[in-house]
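In structure tokens below, several structures.
No value in this document is a laboratory result; all are computed from the given coordinates. Keep in mind the model is a prediction, meaning the values are calculated, not measured. Cβ atoms are built from the backbone, for glycine too; each structure is taken alone.
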Structure P
Amino acid sequence: MILKDIDVDVNSHSWVGSTPPTSLSSLTGTNKINIFLVMIHIAFRTSPPQSYGFALGDMWAWFRYFPAISLDSNLKLRPEWQNIDQHQKTILSDDFGMGFSSYVLTNALDLVAVIPTNYLLDRISFFRLGPAEGKRGPKKSPDFIAFDKRLNFHIFECKGTQSSIRDLEDQFKKGKVQKRNVLDPHRLIDQSLVVGMFIPQDGKKEKALLKIEDPEIQLDLSNCNKDELLKIITIGELATYFHLLGFPKLGNAIAVNTPLKNIERTRNEIFSLPNVMFGQKRYIYHTLMQRFDYYDYIVNNKVLYGLEVKFGIEENVINTVLKLEDYIQCTNELYNDFRDLPSWIIYETENGVRVFTPLGCFMEINMIF
């Protein structure tokens, strides 16, 4: 595993009239975080439920981030990263902001599923923002909405920068405005957070910092149906799984709840993939490989050759999805009570990590030498 020291600052004073959950506030201080787990969350968060193949996440582009990370015990970027163009630096900052936010909040809040709020805006008429909406600037919606095993909902806005901690603070001011756009009169939202990540470039004296705040906001989900909200978030998560498995047409069909044409071809292609048993469950999976050319990237006295990633979905989940025409019914067929679902299960080894999600997929990253 690749552990990095990262400072975490949970601003407890920003919880006006309340206190942060102990699972969050206890993170304040220096934490050792497994970068592979962050990369897994980057994969999920950069693969939206509905996508048509031209997003970086569709091509597993997050692979390229691993060799950009320094071998130093503190999280920082390699010297070579300074020569990358500014556009690529911005993308890494954004993606790491999402990955660290998603990883830390999933662990601390026991999240079951996370989807982009823009997907929810497209699918549910009662989920709306405030006076104006947009994709950028202060009227932009928060990035993600999630629910946990207690069926509480959470929203969070992600920030990322390589410039300085001061720049991160400036981004937080914008994030607070973006959070105020969410309306929730029935108090369905439990935690509404702005989470930011500063990743120093080589030579910076400042240490990596993950900052979490909960500024006072006004929320209003006017005519919200809690059960429908749970179902839409669930099928959005399932749609992401099928995109990651390499079946974008099926992923999009699930996301918009429209029966997939030529389902038999998709079924045959899925079940032509290899399978593996973990415990009593069988998973259909595929494997990707990314090779690197860094002769000096030495881990445990061995030169890193590349990364191998396996991603799979539980066979029962696949069979259930393929037999239904109304994908919303997946929630009734597969998940009788969300509160009975397992939390994320994580196995860390010397050379990698394997995770199992509550809704039935696994992902594994291993270093190859």
Structure Q
Amino acid sequence: MADPLDIRWDLEDGRWSAERAHRWYAEQPWPAGANFVPSTASNQFEMWQADTWDPKTIDRELGWAAGIGFNVMRVYLHDMLWSADAKGFEHRMDEYLAIAGKHGIKTIFVLFDCVWDPYPKTGPQKEPVPGVHNSRWVQSPHVDLQKDSGRYIELKPYVSAVLSRFKDDSRVFAWDLMNEPGNPVPQYEDNWRQEDREAAHLALLNLFFDWGREINPSQPLTAGVWVQVGRRTHPVAPLDKVMLERSDIITFHTYEPLPEAKTAVAWLKKAGRPIVCTEYMSRGSGSTFETIMPFFREENVGAINWGLVSGRSQTIYPWSSWENPCKEEPNPWFHDLFRKDGTPFSADEITLIRKITGAGR
């Protein structure tokens, strides 16, 4: 398969050597887990702000995750949380890590996100739109800042402070610098040409890697490729090039069936680095635990699915619910594993996951 760009798979340029990355990965148990937001939170603000901070729910739900052998959660932060209350935010991050660590769970923190609402506001959040997938999730940073390159430096104190605070914390698995750069998010009107969006995200992504290297954390830095991984045509190929050439470990997203997942992994192995899938599992599109998770385990590719407990993020509903809101609970659920009372959507899935992770032994 031809590469979509002349990707320099062996480029180091300040990043970890492949040998160091493999040595680090060999010291970890096989990474299995979920993207996590507690069921009581609709977005990053409701998870982390003091008024809606809910450690009891976090503790309970991470206990369910640990019970099926999950050992890594991927959790989103937000620059505006730090700007509004740096001390409190970092304290709550530490409290979260203590809870997760108690359950034997490490965390991939996501510093910035290019998906969903481009106009985030701190404070009380609007109620979720009934029947709509992830209706209150917010981008980071605000789109006005994304559009103004003269303001990018305003984000550096947040990156530097958070990485410095936790740079040697063994409870942190990795730093995911920017989620899905270049995502056009057609559900929102932001009056931005796609080529300008991609150029801005490319500049930001390079800055985030630069700033991260200045801190030099003991955990790997990464950003995950997500568009048509392993295929010839890449709409955001320059972004993929940066993510693949500058990440310490290779991360990617796939919501496609097994043949496409196999293609992606085969292509990404060219990097010669550990691979972790940081988003997968959308039952309606053929990406299921039954098909994908055993393959990832066989290939020693980390498996981080989207969603743990059904709640205010409403990711049991499919992406198409933005156009056609669901009137009732879908069958199957799109994402997520558990109901709020801890009962699983599918007992068979839980049995399979426990078998693969070894939690059933």
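Just a few scattered comments:
- With respect to relative contact order in percent (Cα under 8 Å, 6 or more apart), the largest value across structures P, Q is given by Q.
- Which of P, Q leads on distance in nm of label points 7 Å out along Cα→Cβ at positions 120 and 320, largest value: Q
- Of structures P, Q, the largest value of mean count of other Cβ atoms within 10 Å over residues 8-15 belongs to P.
- If semi-axes √(5λ) of the Cα gyration tensor in Å is computed and equals 30, 28, 18, the structure in P, Q: P
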